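Visitor: Quick heads-up: structures coming right below.
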Structure I
Amino acid sequence: MNNMKATLITDSRIGYADGSFSKVTVWQVPQPVVGSLHSYKYSLAYENDIKRWKNENHRV
């Protein structure tokens, strides 16, 4: 087991005039996440009053 920690690359939130927002978080991990060939873990999200979307678990 690898005990190295992940390094935060970016954690950005952008607000829009209509009250919605988007958020991007990227981590560099010591080893690729299962099912991936690169060494980054990321999360993308968009939310407004009507709908919420996150890529992490493909949830709406």
Structure II
Amino acid sequence: MEQPPIDLMPLLRRDRNIAVGIVETAGLISVLRFNHLQPSTNNPAVRRVLLNTLNQR
């Protein structure tokens, strides 16, 4: 499993047949894309407001 739920980690660590480790240290990359064909995100003004509310750091 590439990204197991955090609440399963203790269970996975107890199983000697499963290797648990950190593979990616740079963090996760997320992508957000608005469906510009559907209301309310088909309005460019609404998309601008939504984009301004996102923290990209």
Structure III
Amino acid sequence: MLNWLAVIIAAIGAINWGILGILQKDLIAGYLNLGWDVTRIVYIVVGVAGLWTLLFVRPKKGV
């Protein structure tokens, strides 16, 4: 369960970075209109989810 949540959050963060790079629009800070403190917490959560995914999420063998 925690692995899937980390993958989903990391994917959302990756999509946000892609949109930022292509369209120069930050979904978290711009469209959701969150304050800087909340935006910073969201970025930290996305970063932790990305690290969790890199370190602990492994594909199943035989799939």
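Each reported figure results from applying straightforward, stated rules to the coordinates on display, with no laboratory input. Since this is a predicted model, take the numbers as computed values, not measurements. Cβ atoms are built from the backbone, for glycine too; each structure is taken alone.
Visitor: Assign the value 1.6, calculated as distance in nm of label points 7 Å out along Cα→Cβ at positions 4 and 28, to the correct structure from I, II, III. Display every interim value, and only then the final one.
Guide: Values: I: 1.0; II: 1.6; III: 2.4.
Only structure II yields this read-out.
Visitor: Given a value of -7500 for helix-only ellipticity at 222 nm (-39500 (n - 2.57) for each DSSP H run of 4 or more, over all residues; to 500), calculated from one of I, II, III, which structure does it belong to?
Guide: On the way: I: 0; II: -7500; III: -23500.
It must be structure II, since only it matches.
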